[in-house]
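Presented below are the structures under discussion, each in the form of structure tokens.
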Structure I
């Protein structure tokens, strides 16, 4: 599953991070930043909540309920 999505930065909503999904389960979203070796995970506590996680001092969210079609 290599699909690109945009993660929203909580503090900088106008500066999303584009990533590729490596794996997605009900509670874990594993992503890779294109053209780098950076990979990280976002987690959610309930199925109806967005995925959340941090990387390098930034905090990101992804709501698969608001899926974008690319």
Structure II
């Protein structure tokens, strides 16, 4: 599983891409289409709860940048 403890170092584009990937993954969990991801995928090894927590962190970072 990739380390996302450095979200402030991500570019705006990387944050948006991660947000979109997380939203898509969470939608897949909700629809029961939670297929196994290949090891090369950014979200490989993450469960639904971990995706939700990371998405919250991404939104928090995006909001922090919008205020700056």
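Each reported figure results from applying straightforward, stated rules to the coordinates on display, with no laboratory input. As the structure is a computational prediction, the values presented were derived from the model and not from experiment. Cβ atoms are built from the backbone, for glycine too; each structure is taken alone.
Observations, loosely collected:
- Structure from which 3, 17, 29, 26, 14, 7, 3, 1 was derived, P(r) over Cα pairs in 5 Å bins from 0, in percent, options I, II: II
- Computed 2.2 for distance in nm of label points 7 Å out along Cα→Cβ at positions 5 and 29 - originating structure among I, II: II
- For distance in nm of label points 7 Å out along Cα→Cβ at positions 13 and 37, the highest value in the series I, II is held by structure I.
- Each of the structures I, II was assessed by relative contact order in percent (Cα under 8 Å, 6 or more apart); the largest value belongs to II.
- Of the structures I, II, the one that -19500 was derived from, the read-out being helix-only ellipticity at 222 nm (-39500 (n - 2.57) for each DSSP H run of 4 or more, over all residues; to 500): II
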